[in-house]
Structure formats: structure tokens, C-alpha cells
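Right after this note come the structures.
We did not get these values from a lab; they are worked out from the coordinates using the rules stated. Every value quoted in this text rests on a predicted model; they were computed, and no experiment measured them. Cβ atoms are built from the backbone, for glycine too; each structure is taken alone.
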Structure I
Amino acid sequence: MNRLPPGTARVFMMREMLGLETDEICAELSMSSNNCWVVLHRARMGLRLCLDQRWFATTGQAA
């Protein structure tokens, strides 16, 4: 989360950690619903990439 842009991390945290609905996020941040979905998509893809590279990367060691 620390490597995401601050605005992206904020939207993601509001949705996934605080459990706010998209409409609530849009009202709070004065953004359109479409923009909110794009930001959430980018946040998820950024976190997925981070997990793929840092968490699930094979180190050549047997588990």
C-alpha cells in the first residue's frame, strides 16, 4: 500500500478496509463513479504486481 500513489491508496483503503460503498467514496472525494472504478482497478493491479514480485516470487528454495 505504501508504494501506491496516495490518492489511489486512499480510495482502495476506503473501499476494502473501511467497507464504504462506491457512492460514499465518490461523494467524499468528489469523483465520478467511473473514475472511482478505474482507481480501484489500478490499485488492485498495483497490489497484485507487488505480491507477484515480492511475495510469490520463487527464490529457488524448496518450501
Structure II
Amino acid sequence: MKAGTAQKLVLNMITTASMIQLGRIKGNKMVDMQLSNHKLVARGVNMLMDQLAISEAEAQQLLEIS
């Protein structure tokens, strides 16, 4: 179990570093993601609401446009 945990931590660090280098991280959030399920759509709506200070309906509308 300890070796598996260490391996998981190392792989997470590698993927996080590569995402940062690709510019897909803003602050502590992953951006430029494919909104392929309800959870990711909800995350996208929340991110838009936080960044733009808009309502949930407006954020949903912006996601539908793009």
C-alpha cells in the first residue's frame, strides 16, 4: 500500500506540472476542460459566477453560447 500511495503522489505531481506548463491552470483551478458531464458543467458555471460576479442563469447562458 505504501508503494502504491507513493506512486500515485508522484504521478499526480507529474500531471499537475504538465498542466501548469500547458497553461491549463488558473490560480488553483483547472481551466480549458471539456464539459462532458453534469459535474463539470456545474463546476464551469460556478467558476464563471465567481470570476465574473454574475448570476447562475447568466453563467449557464454563457456556457451554452460557447
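Taking mean count of other Cβ atoms within 10 Å over residues 6-13 as the criterion, the top structure among I, II is I, with the largest value.
Which structure, out of I, II, was helix-only ellipticity at 222 nm (-39500 (n - 2.57) for each DSSP H run of 4 or more, over all residues; to 500) calculated from, if the result is -16000? For helix-only ellipticity at 222 nm (-39500 (n - 2.57) for each DSSP H run of 4 or more, over all residues; to 500), the value -16000 is produced by structure I.
Could you figure out which one of I, II the value 15 for relative contact order in percent (Cα under 8 Å, 6 or more apart) was computed from?
Derived from the structure labelled II.
Of structures I, II, which gives 2.9 when distance in nm of label points 7 Å out along Cα→Cβ at positions 14 and 46 is computed from the coordinates? The read-out was computed on structure II. Tell me which of I, II gives 14.5, 49 when you compute Rg and Dmax of the Cα atoms in Å. This value belongs to structure I.
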